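Following are the structures in question.
Only the coordinates and a few stated rules stand behind these numbers; no lab work does. As the structure is a computational prediction, the values presented were derived from the model and not from experiment. Cβ atoms are built from the backbone, for glycine too; each structure is taken alone.
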Structure P
C-alpha cells in the first residue's frame, strides 16, 4: 500500500482538536503553578494576579494551540501532498 495523498483539511481538523486538548492540559498546569506560586509572594494582593493569569491560561492557551495547530497542519499536509507527488509516496506495509 502506498500513501499518495492526504486530505489537508481533515488532517488539520483532527490536529486542531488534539492541540485544543493539549492546550487545556498545559493551561491547567500553568494555572496550578501560578496559584501555587502566588502563595509565596510578598505582595498584599497576592491571589488576584495569579487567579487572572490562571484563568487566562485556561482560556487563551487552548485557543492559541488549536488555531496554530490547525494552520500549521494544513500547511504541512499541503506540502506533504506536493512532496509525495514528486517522490512517489510512502510505502506502508499493513499486515
Structure Q
C-alpha cells in the first residue's frame, strides 16, 4: 500500500467526522515536519503519514520531538488500521 492511499483515507475519515484537514508546506528550514494539520472542535493535531510498516526518519523524529516539547500533539500513522485506532480515541481528547 502506498503512502498516498493512507493519506487519502485519513482525509476521508477526518472530514466524515466533522473535522478539517490541511496539507502542510513547511519550507526548507523545517525538514521533517509533519505532513498534515488536523482540526477538530476539541483541538488540533499534526499527522505524519507513512506507508505500512515504515517509521519516521531520525530527522523527522527530532522535529516531532521539538514540536511535542512545545505542547503540540504529533502522531505518526502508517496504515488504515492505525488511522482507525487513532480516530477511535479522539473522543477522549
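Of note:
- helix-only ellipticity at 222 nm (-39500 (n - 2.57) for each DSSP H run of 4 or more, over all residues; to 500) from the coordinates reads -11500; which among P, Q: Q
- Between structures P, Q, the calculation of FRET efficiency 1/(1 + (r/R0)^6) of positions 12 and 52 (r between Cβ atoms, R0 = 35 Å, to 0.05) yields its largest number for Q.
- Entry that produces 6, 21, 29, 23, 14, 6, 1 once P(r) over Cα pairs in 5 Å bins from 0, in percent, for residues 36-75 alone is calculated, selected from P, Q: Q
- Among candidates P, Q, the computation of mean count of other Cβ atoms within 10 Å over residues 20-27 that gave 16.9 used structure P.
- Computed 27 for relative contact order in percent (Cα under 8 Å, 6 or more apart) - originating structure among P, Q: Q
- Label whose coordinates, when Cα extents along the principal axes in Å is calculated, return 65, 27, 17 (choices P, Q): P
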